[in-house]
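Colleague: The following blocks contain the structures, represented as structure tokens.
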Structure P
């Protein structure tokens, strides 16, 4: 895909919607197109968190390993969502698995590249954090509801 196409895709993704054009120029310098086949992992728990994904097409299951249960999906995300926020927080390791449910097309942003740009320009870093925190809060809420669903109502 031409660089121009990549610029448009990053600019139009809901996560970066409304981001200042100068910030978009910085972000796009960290981006590349990627694809995943069904059941292929985008990343695995414990591995180096070095990417951040803007999902363009397909669904991704976010999973945690549960002793006696195997992989438990706590949320499934799709087009317009993001996957992978551990690139921003030390020790930069994945805290869950992300697995393609079907064919996934995404933009992969190099985590170190983006982290360095956020560190160099704190206004960009603040804007990225304002976009990430609501997503983290929603994922935390989804996980809480999943736990309640799995374990049910406590005994009286």
Structure Q
């Protein structure tokens, strides 16, 4: 009979390997998606954050991306605007402020089709899971995302 503690240690070590592989492949997939839409990975992440968290000033977007506000974010927004992924408008409440907004139709037209294949495969797999397994998977991935976000913020603060 195997030792439960050693079996658990092996399973935990394996989970670490699986998570590292998942994260690396997720980054590579996002880079491929970005290239398919004429973007780089950071540009795609910026558009994704604008879609999920809403419009932002350049400074707010830089903060979401953990970039220094200034030239880098301005250059990124210029690229995204030229490519038709975002618009810049003046804030009605404070005309000095610029608001950057993603254009969902452009995003869906250019990179949406790329996600359809992986979405179909995921949905097919998810249909095989029980409600309890889905709840666990959702909790697991939400915690992983939160931990990654917390650690990225800590790294950003320490640099």
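Read the figures in this text as sums done on the coordinates, not as results from a lab. Just so you know, these numbers come straight off a predicted model, no measurement behind them. Cβ atoms are built from the backbone, for glycine too; each structure is taken alone.
Colleague: Using the calculated result 0.65 for FRET efficiency 1/(1 + (r/R0)^6) of positions 25 and 73 (r between Cβ atoms, R0 = 41 Å, to 0.05), pick out the matching structure from P, Q.
Modeller: P
Colleague: Of the structures P, Q, report the one carrying the highest value of relative contact order in percent (Cα under 8 Å, 6 or more apart).
Modeller: By relative contact order in percent (Cα under 8 Å, 6 or more apart), the leading structure of P, Q is P.
Colleague: Turning to a different aspect of this structure: Where does the value -24500 come from, among P, Q, when helix-only ellipticity at 222 nm (-39500 (n - 2.57) for each DSSP H run of 4 or more, over all residues; to 500) is the thing being computed?
Modeller: Q
Colleague: A further question on this structure: Which one of P, Q has volume of the Cα convex hull per residue in Å³, for residues 65-136 alone, as calculated from the coordinates, equal to 109?
Modeller: Attributed to the structure labelled P.
Colleague: Identify which of structures P, Q gives the largest calculated value of percent of Cα pairs over 16 Å apart, for residues 41-104 alone.
Modeller: Structure P gives the largest value of percent of Cα pairs over 16 Å apart, for residues 41-104 alone among P, Q.
Colleague: While we're looking at this one, here's another question. Kirkwood radius over Cα pairs in Å computed as 18.4: which structure among P, Q?
Modeller: Structure of origin is Q.
Colleague: Taking distance in nm of label points 7 Å out along Cα→Cβ at positions 33 and 129 as the quantity of interest, name the structure among P, Q where it is greatest.
Modeller: P
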